[in-house]
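Trainee: Below you'll find the structures, each written out as C-alpha cells.
Each reported figure results from applying straightforward, stated rules to the coordinates on display, with no laboratory input. Values in this document were obtained by computation on a predicted structure and should not be read as measured data. Cβ atoms are built from the backbone, for glycine too; each structure is taken alone.
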Structure I
Amino acid sequence: AGLIWLFPVTFVSAAFVSPHTMPGPLRTVAEWNPVSATATAVRGLFGNPPPTGLPTSNAWPVVHALPYSAACAIVITAVFMLLALIRFRRITLG
C-alpha cells in the first residue's frame with residue numbers, strides 16, 4: 001500500500017507515452033509531473049535525446065528537467081519528513 005499512489009502518477013507521465021498524444025489538460029499534467037521530469041532528465045543524462053520526429057514542448061519542466069526533478073525530490077522529501085515527524089511526536093508524546 002506504500003507505493004500505490006505511484007502507479008497513477010507514473011501512468012500520467014511522459015515516461016511511457018509522448019505528451020503530444022494526450023488531450024490538452026492531461027498533457028499539461030504530464031508535462032508538470034515529477035515522474036516525467038525525472039524520466040526526461042535521466043534520458044538526457046544518458047545521452048538519449050527525444051526522437052527527432054516528435055514535437056517538443058516548451059513547458060518549463062520539460063526544458064529544465066534536471067533542476068525541476070531535483071527540486072521536486074527535495075520538496076517531496078521535506079513534506080513527508082515533516083509529516084512523519086509530526087506523526088512520530090503524536091505517537092510518542094501521547
Structure II
Amino acid sequence: MDNLTQAFEVLQKLASEDGLKVDKYTIKGKYPAVIKVSSPDRDTIEVDFIDNKPVVKVKKIFTITLDVLGLTLKQNRGIVKLDGFPDVPFDYEEL
C-alpha cells in the first residue's frame with residue numbers, strides 16, 4: 001500500500017464516528033477542519049491541523065483532553081503529534 005492510500009485511510013478513520021484508535025487512545029476529528037498536507041521527503045506525508053483540531057481524551061487519575069497537532073505518515077508506520085504530551089507512534093496494521 002502506498003503512502004497516499006495509507007494517509008487517506010487514516011484520515012477517513014479520523015473523520016469517522018468511531019474515530020481513529022491508536023494504542024489506548026481514540027482520536028476524533030472535528031469538521032470542518034483546516035489542514036496543511038506536505039511531503040518533506042519521498043516517504044513521508046505530514047498532516048498538520050491548523051484550525052478546529054481533532055482531540056484525544058487521556059484518562060489517568062482524571063480525564064485530560066488534548067489537541068492533536070498533526071500526523072506524520074511514513075511507509076509502515078505513523079506518529080500522532082499531541083499538544084503538551086509525548087507523540088504516539090503506531091503501525092498501520094494496528095488500525
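Trainee: Assuming -4500 is helix-only ellipticity at 222 nm (-39500 (n - 2.57) for each DSSP H run of 4 or more, over all residues; to 500) as calculated from a single structure, say which of I, II it is.
Mentor: II
Trainee: Once mean projected area of the Cα convex hull in nm² is calculated for all of I, II, which comes out largest?
Mentor: If we compare mean projected area of the Cα convex hull in nm² over I, II, the biggest value is for I.
Trainee: Among I, II, considering only mean count of other Cβ atoms within 10 Å over residues 46-53, which has the greatest calculated value?
Mentor: Top value of mean count of other Cβ atoms within 10 Å over residues 46-53 goes to structure II.
Trainee: Which of the displayed structures (I, II) returns the greatest value of mean count of other Cβ atoms within 10 Å over residues 22-29 on calculation?
Mentor: Comparing I, II, the top value of mean count of other Cβ atoms within 10 Å over residues 22-29 belongs to II.
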